[in-house]
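Asks: Below: a set of structures, written as structure tokens.
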Structure I
């Protein structure tokens, strides 16, 4: 298909089109559909920071899509292409994402028009603190009203600065640390948050492969073992997804696409080695143990079993959708497939695990961190040793029986070690994330397979999410 002859929908238009597709299949009360679709508010801030002997002016946004439940939740990204439409579209996705995984948040999103690579750490801290100040004084950062998190271009460091800035402005707020998630563990964060979105992608694929009917719908067989995977973007999300799928599930990462090109190897790439190379050299060019391809996006069209777009929105669009060969695509990024491309891929029979579900690991673990901050105690602290003591009772009884029954019934040291160890915070976080991803997938597939008028997981996800938001509004009397 010639994509130049057809207007490509913008990211915001894509979100609206996909919402409309689902809403048309629902029986929403008059006016409620519009109430759920529209963005409640967007605040634009322009502030100055004195840097390098002169005042530089920055533009930032914080959008609140839905306050059907509070606080609202959503990341803050640092990128030069941040704009109001993008922030509002991402805020809408956050509303539906939180509803799908039953995290008790409305949807929000923020962004700052800045290339963080152009500033040193001290300058970035001053910029971040001023941005946080501008948002916090308008209650757009608040543990009970609006809770940001990391996104593209930000991470633990920026979240720690924001948390500290809020605490300085609210010295008597005992829950100040809960004003933002994605903090370092030593600053009120939680174990497993950095890996959370990539881990969620892994758990989503594991759940998909537990259902033979769904595997068959994608034209695949078997398990994740040996599946050929192409990953676009080896940032935080793509790196962890690729690392876990190859290291724990036996998948083969046959291609990695980055901004300066791509690497390809049918035998499978060493994810850690490639990631280390990118960290040292800023790109994949020059990496020795794979074939380098200068036109990186062309490998989106490579022959593979699973395609994981984990970078920017709109990378699969009207210009290349017809040539995508992967039978299964899991959207680790937000909005990597445009609405037009989505139509083409669905007609081809491609199964798409949608972004609002696939990358919900981040907000799920952010929810756990928020709860931890409000409870002022780490997970596992109260029950871990009690679990070990109860397990010890069972082990001792089994050992007493084995003494009577002989060596053939003795317990192995490995079993004893694993069984006796009580769950720590990381294990509890992973358990909670796994349970969340399983439950959300099962809710989607119940609609996917249970309704004749729903033929794809994205529409199913929207129906589940929008119905939960609608139920919340109904409970409020709307």
Structure II
């Protein structure tokens, strides 16, 4: 797998790349690294462990729990819950670490492991590097005990204890309802749960907040997660919103840390537009600290122009919600996110939370009486083309002379009316080619040519 940790934990094909042995070893390594970082000093450590409904999550959860308990960590198994719920519970329960088993929007054969530190925060790069290094030590000394293995195995009463924590569902839903600025009475909402981790949570939260709820993609069987539904496949949601005459539709991914939407006509409302709507709502409530929104270099140029027009500051980061979060925490900003629908409302969540985002978006519609289409019109999306080029050596994106020449030529052609961005995916074996231009035909033409060069030069 090369470096184990990507931009969002460790991912791979379950039982091929991501094995039970790897999950167990990483959990042991995480327990020891976080303990040495001062997290467990003077008390018996506790971990919260959750997962999405993938079939492989069952055996991977067992491996993670075994690894943690063997390292002397008590484990609270919260079952199938969204990633942000695991992060929230890690914080509110005062746990020393959290573990989420999910591959987010990836297809069912994949799975992943995300670690959270005390407070429910994602790990810094240096901690992930330390865990990976410790896992390498552990794997080399598997079966040994004592100094040669790099750690001392607890015995007797020192081993961790494991119990189910079913209260987590209601605690998380109550939290979501408790932070809403207003109720959703009178709204009809279609929710596409991607047959994923929020299949129970999201409909329950929207219903308790007063909305009339229609659900699709809410029958996970372990094999159908993200299969033609959810935030990566909006066709079913568009049709359902129109069919039911709903005010809006909300789509989650497999672990429900992201949210995309469609308006009452079935038109998509992406993460940039959601950020814009929420930014104005939060400024109105006095909750948008420093009148600043944080987003990534993938955000549409139209978002930046809209924020400038509204008198709001716009801070850009590298791609990945972890980098958005780092900038928010460093400077005390309250709102940030990605075009893909990862939206972080830092006063109420430590990571992207798709259910919370959807609730806040619906609350804005309910409080203003305006349609989502009208609210989202605050920004005009410039034509943007995103092409994924698979099966290439993504590590050479920054070193290929042929590719650099092609990018320079594209930038000359676009001039000041567009831009080009190439980046290796942090979670999949592919390179993403993004082109913005004054019109869609030019964006498609330039994007297609660059994708061909990526394939020929890095294939």
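Quick note: the coordinates plus some simple rules give every number you see, no bench work behind them. Everything numeric in this text was worked out from a predicted model, so none of it was measured. Cβ atoms are built from the backbone, for glycine too; each structure is taken alone.
Asks: Going by mean projected area of the Cα convex hull in nm², for residues 329-384 alone, which of structures I, II comes out largest?
Replies: Largest value of mean projected area of the Cα convex hull in nm², for residues 329-384 alone: I.
Asks: Ok, one more. I have -14000 for helix-only ellipticity at 222 nm (-39500 (n - 2.57) for each DSSP H run of 4 or more, over all residues; to 500), calculated from one of the structures I, II. Which structure is it?
Replies: I
Asks: Turning to a different aspect of this structure: So FRET efficiency 1/(1 + (r/R0)^6) of positions 17 and 441 (r between Cβ atoms, R0 = 30 Å, to 0.05), computed for just one structure, reads 0.80; which one of I, II is that?
Replies: This figure was derived from I.
Asks: Can I ask one more? Of the structures labelled I, II, one was used to calculate distance in nm of label points 7 Å out along Cα→Cβ at positions 433 and 449, giving 2.6. Name it.
Replies: Label of the source structure: I.
Asks: Now a separate question. Which one of I, II has relative contact order in percent (Cα under 8 Å, 6 or more apart), as calculated from the coordinates, equal to 16?
Replies: I
Asks: Let me ask you something else. Figure out for me which of the structures I, II the number 27.9 belongs to, where mean count of other Cβ atoms within 10 Å over residues 89-96 was derived from the coordinates.
Replies: I
Asks: Work out distance in nm of label points 7 Å out along Cα→Cβ at positions 81 and 225 for each of structures I, II, then name the structure with the largest result.
Replies: Across I, II, distance in nm of label points 7 Å out along Cα→Cβ at positions 81 and 225 peaks for I.
Asks: So if we calculate mean count of other Cβ atoms within 10 Å over residues 161-168 for every structure here (I, II), which label has the highest result?
Replies: Checked I, II; max of mean count of other Cβ atoms within 10 Å over residues 161-168 sits with I.
Asks: Any idea which of I, II comes out highest on mean count of other Cβ atoms within 10 Å over residues 129-136?
Replies: I
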